[in-house]
Structure formats: structure tokens, C-alpha cells
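Novice: Below you'll find a set of structures to go through.
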Structure P
Amino acid sequence: MRYTAKTLPGTAPASKPSHHSAVIIWLYGVAMMVFTMIVVGGITRLTESGLSMVEWRPLIGMLPPLTEAEWMRVFTLYQATPEYIHINFDMNLAQFKTIFFWEYVHRVLGRLIGLAFAVPLFIFAWRRMIPQGYGWRLIALLCLGGFQGVIGWWMVKSGLVDNPAVSQYRLATHLGTALMILGLLVWTILDLQDGRAHHPGGHLMGVMGLLAITIIAGAFVAGMDAGKLYNEYPFMGDGLVPIEYGELGLKDAFENPASAQFHHRLLAVVVVLGVFSITRRAITSGLQSRGYAVLIAVLVQFLLGILTLLHAVPVSLGTLHQAGAAILLITVIWASHGLSRKA
């Protein structure tokens, strides 16, 4: 028998309101965990902790080292990595435990998210509590989450070979996938809570696309530590454009730190203007709370970006800036969903 979204096993043919409420609460919880994961991922990156765990043990990796012998084993593995050899050669075991902590929390949280999504999904499907038409969407999210774990290890491996730094391309892929999962979760919650919306198009899709590109550009800035250059605003040296701009040709936007920072700055301004237009549409459409929420989110995020740059990306401001990107994405989706329903 061939199943469609309407006949998927575990999809309720006529779901009860209580079923909707249970699924919504579950997805809210998962979305909050994904948001936390994004924040912890930012801390892991900013504290340069991401290469401290050189093993990928999906099944037994939930347990941290419990004995001094096990700590020495994982520390010895780290001592063979390019990061230790070229950068942290004077690091002792106590210092290693600090960076290990953040990467460990990041990985364990990823596993917990997988369990928090997969187990209730199976239960809801078995009890036929999944609202009609949402089965395949939830399965797609489950697969995307599993794929994200693979991307995370693929990213870490790039810093364990020769160069003691993860690839900015892989970092951007990892962050982009995390935000895609968060965005799909939020849109699904809103579909269940407020009613299905049309797929955003035209203006709304343009602003959402620009925001996505801006966040990915920020990942390239982080991947090359470009935020520690030109710690001034709005100028970059003697002008608005850095003197290094264009030096690497076609790869310039992705491998030239100064150019990456310039593009992130420029895109941020365009996003602010785009969000202003969403705010105006939302307010004139009777969605005042959504309009003001997205306006506040973009202004706070823009200010955080400037402060983070001026202070050369301290962990505190860098973490807030990454969290702000996720919050801005959520508010833009919230406003866009409401406007798409009114279209």
C-alpha cells in the first residue's frame, strides 16, 4: 500500500483538539532545545572547544570520562591533534577539561534532542495522534536532525587533519542546517496553532532569504575569526570597504576574512531595511504584536552586532549575537506566517 501524507501510519484522520495541543507542546519543547543547542554551539565555537573531543561515539558518547585514567586517555588523543601541537601545546589537563566540557554538552544536547523528537513522534504515531497531513513533515524533520549530527562530525573532522581550525564552509553548513530545523519547527507549530499558511513568496521570501544569507555570512566571519579584524564601525580602516577586498578573486567572499566581514556588515543593513518593510505590513494588516516584535528583534540584533565587533568578539557578546540571530529568525517567521495567512 502506498501512503500519502493523509494516510501515513499514525496520522489521525480527524485529530482531536487535545491531540493538536499535545503535539504543539511537544514541538515547542523541541524548538526550545534546538534554540539552546544553537546558543551552546556559539559558546563552543567562541571558547575554541569544538576540537577537544576527537572521537565520535554516537551510542556511548553520552557518558563523560569518569576516571582519571579515562581523562588521560582522551587528553592523550587531543594531544595528537594539530590544535594541541600548534596552538595549545602548553595546555594542562585542568584546562583541557574546561574546553572538553562545552563540546561534551553540545554533543549530549544533540543526542537529547534526537531522543526528545524521535520517541514522542513514535508514541504519537502509534496512538494515531499526529494531525492529518503532518506525518511526512515530521518524518522529514527527524531525518534532517539525524543528518545534522553527521554534518557536525564532518565539520569537526576538518580541524583534526592538518589545519587546527574547522572549515568555514562546514561551519556555515552546520549552523545553516540548525537554523533550518528551528525555522521548520516554528512554522509547523504556527500551522498547528494558528492554521495553515500559504508558502511565503515574493517580498516575504525575499526578506527571509536575505536574513538566511546574512546569518550564513556571519558563520563565515566566525569560521575565519574575521570579527577580530577592523574593530570599528562603520569604517574599515580608511574607508567603508577594506583595502583587502577582492584580493582572492572568486573565493574572496568565502576565504578573505576582511571581505567576509564587509559582506556581513552590508547584508545586515539590507536586512534591517527589509524587516522594516515586514513591520509596516504587519502593523497595517492588524498584526501589531508581530510587527513590533520583529522590529525590536532586528534593532537589538543590529546593535549587538556592532557591540560584538567593537569589543573584538568576547564570548558573552558573541553568544548573545548568535542567540539574537535565532530570535530574529523566529520573529520574522512569526510575522511572515501571519501575513501569509492573510494573503
Structure Q
Amino acid sequence: MADLYILDKNHLSFWLRKLRNGSSLIAPVRDQSGDIVLTELQRMHDTALDGPALMPSPKEFLLPQMERIFRYSADGAVETPHRTKRVIFGIRPCDLSAVRILDRFYLGNKPDPYYALRRSNISFIAIACNKPDPTCFCLSLGAGPYLKTGFDIQLTDLGDRFAVETGSEAGVAMVARFGHIFAPAKPADQEDLFESRLASQSSFEKRVNLEKVRRALVDGAVTDEFWETVSSRCFECGGCVYNCPVCTCFTVSDRPASDQSGSRFRLWDACMFKGFTRTAGGVVPAEQKIRRTKRWFHHKLVHWPAQFGAFGCVGCGRCAITCPGKIDMATVALRIKSPERTPEKS
């Protein structure tokens, strides 16, 4: 188990204020519309830690929706790296699990330099989920509601205090610098932490076995008739892809400022869009919506496990919140377990 400390909630604002020195502090904040969003924290007491899955996901701080990667002119190209140090506070374990999957994709055999630079300048303070959302199924994937490894710091709300676990050198440093506000955990604290985790695990409303779904897909047990029914409910809005903390699709666009200068940007894209795989000759390999829908699910449930040893899903439930056609990952996966059942057309 990681080193365990106790932080009195009265000291949380002090700690965050100190962490903000020299770093940009990102945290969940309730905006004017009432939504809880991840944004730069200006006032310590604005943090909202009791909300659902955050929009946007932390992916945006590692892989922005639009990122200038370099400027070019007649004299050559100049990269525009992002070197700002950030502490991202208050994310859920499922989102940190998603970051670890993104790391496998972008930091593999040929590391992406833009992602790598942002990643090296970010520390994460996760908060375990005491009350999972009805749409969550991270427990089924081992992505939450708390983590055993893979975090810098993980907090668990114990009522008047937080249990604080350190899981990396960066996390140890963030606690050690302010050791006077962190007390070693007592046996009673460890018992409360254990009870909190048991209660969280028992409160999940949704359980999804994606391994059974993967086997059904690999065995060819899911018919094109099923996928036709699923794709008929797709509005091609891209919400499932844009809100997914694991999706990695992007495109590159050059935007000239003059005949000899301009910028190159990387932007999010969606494999559910018809033109995503358009070739230089204008051919669209996945013109039919059924092929794009089927590809998205196969990519996450078959190709990701084969290549990276993990599903392309962490059970955060964002696609269930976003999808107007109700063909989110959990809904479709639960129907694939019983192939004779198909989503009803509306």
C-alpha cells in the first residue's frame, strides 16, 4: 500500500494555495450554468468535489482540442512547446486510469513530443469516488472507484478529513514540503478508509463485463444486423468520441497567415465521421455508418486490448451522458452479451 497520511479538511485550501506557487492549479469548479468543469482555480473555496464525471475530461490538458505545434515562415519552422507546470486536482480514478492508457499510446515506441512535454509537466491529485454516478461502471474495469497504483496522490473523503496516499516521487514531494499539516494515519483511519471503499464498491448500479463482449466480437458472434440497428440510432454528433477520456483521434491542419508563413495545428477528430479516413484520392473507406459504428466498438474492445493490454474504455459513463441515441458503451455492451436482443428503433 502507498504511504498513508491524514489531512484535516480545514487545511485543504492552505495546501492548494501553496501548490499553486510555481504551477497552474486545475480543479473542478461549478460554472455559472451550474455545470462542474475542470478549469484553472482562482479561488480555493470554489472547488466542487461532489460532482459527476467532469467535462472536459483531463485529456484536454494533455491533448488540447486545438494545439499549435509550430509556426512556419520562409526562414523555417519554430515549434511552440507548452512548458507550463500544472497540478490537476480533484480528478476521478477512472480519469487517471484513462491518462495511463493515453500514455501507452502517445509514449510508446515513438513518443509524441508534444504530448510527452505536457505530460512531464503535470502532476495529478485524484479523489476516490465515495458515491459513483449511476452511469459509471469503472469497477468492472478495475479503473476505479479508487486506485492501488499509478497516481501521484490519491485522496479519500473520510468526512472531516482526507486519507492521503502518495504513489510517486512527485506525490511524496507535494506532501513532504508541507509535512506539518499531514499526520500519519492511525489504525482507526485505515479502518475508515477500508469501510469507505467497501461502501463505494457496493453502490455501483451498473456492472459490465467487457471481456465477455470482446470474446463475442472476436468469435464473430455479433451480426451485422445488430450493428445496423445500433448505427441507425447514431446521430454522428461525435459526442462519444470528444467526451471519451481515452479516444486519441486527431487531424492536422495548416493555416496560412500569408503566402510564406502560417501555423500548423493539431485538432481533435472523430472516427465516427464519414470523412475521417478520406484518402488523398477522395475515397472514403468507411462511408457506411454501420462500418464506422462497428469500427469504434471493435477498436476499443478488440484492437486496444491486443495492442496495449487494456480496453479503450475506463467506465466513466460520459458517453452514456452524451449520446442522444443511447448507444453508449455500456448499453451496447450489455446487449452484445445477449445477441438475440437489439436496441429498439425509436
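Novice: Any idea which of P, Q comes out highest on distance in nm of label points 7 Å out along Cα→Cβ at positions 220 and 324?
Specialist: Numbers: P: 2.1; Q: 3.8.
Sorting by distance in nm of label points 7 Å out along Cα→Cβ at positions 220 and 324 in descending order puts Q first.
Novice: Given a value of -24000 for helix-only ellipticity at 222 nm (-39500 (n - 2.57) for each DSSP H run of 4 or more, over all residues; to 500), point me to the structure among P, Q it was derived from.
Specialist: Structure P accounts for this read-out.
Novice: Out of P, Q, which structure matches 63, 55, 32 when Cα extents along the principal axes in Å is calculated? Could you put the intermediate results ahead of the total?
Specialist: Values: P: 63, 55, 32; Q: 64, 62, 41.
It was calculated from structure P.
Novice: Same structure, new question: Give the label, chosen from P, Q, of the structure having the highest value of mean count of other Cβ atoms within 10 Å over residues 84-91.
Specialist: Details: P: 13.8; Q: 20.1.
That would be structure Q.
Novice: Out of P, Q, which one gives 13, 34, 27, 14, 8, 3, 0 for P(r) over Cα pairs in 10 Å bins from 0, in percent, for residues 124-227 alone as computed from the coordinates?
Specialist: Values: P: 13, 33, 31, 17, 6, 0; Q: 13, 34, 27, 14, 8, 3, 0.
Working through the options, I get structure Q.
Novice: Between structures P, Q, where is distance in nm of label points 7 Å out along Cα→Cβ at positions 28 and 252 highest? Don't skip to the answer; put the middle values down first.
Specialist: Values: P: 4.9; Q: 3.7.
If we compare distance in nm of label points 7 Å out along Cα→Cβ at positions 28 and 252 over P, Q, the biggest value is for P.
Novice: Could you figure out which one of P, Q the value 4.6 for distance in nm of label points 7 Å out along Cα→Cβ at positions 108 and 276 was computed from? Don't jump to the answer; show the numbers that get you there.
Specialist: Numbers: P: 4.6; Q: 1.6.
This value belongs to structure P.
Laboratory data are not the source of any read-out in this text; all were calculated from the coordinates shown. A quick note: this is a predicted structure, and the numbers were derived from the prediction, not measured. Cβ atoms are built from the backbone, for glycine too; each structure is taken alone.
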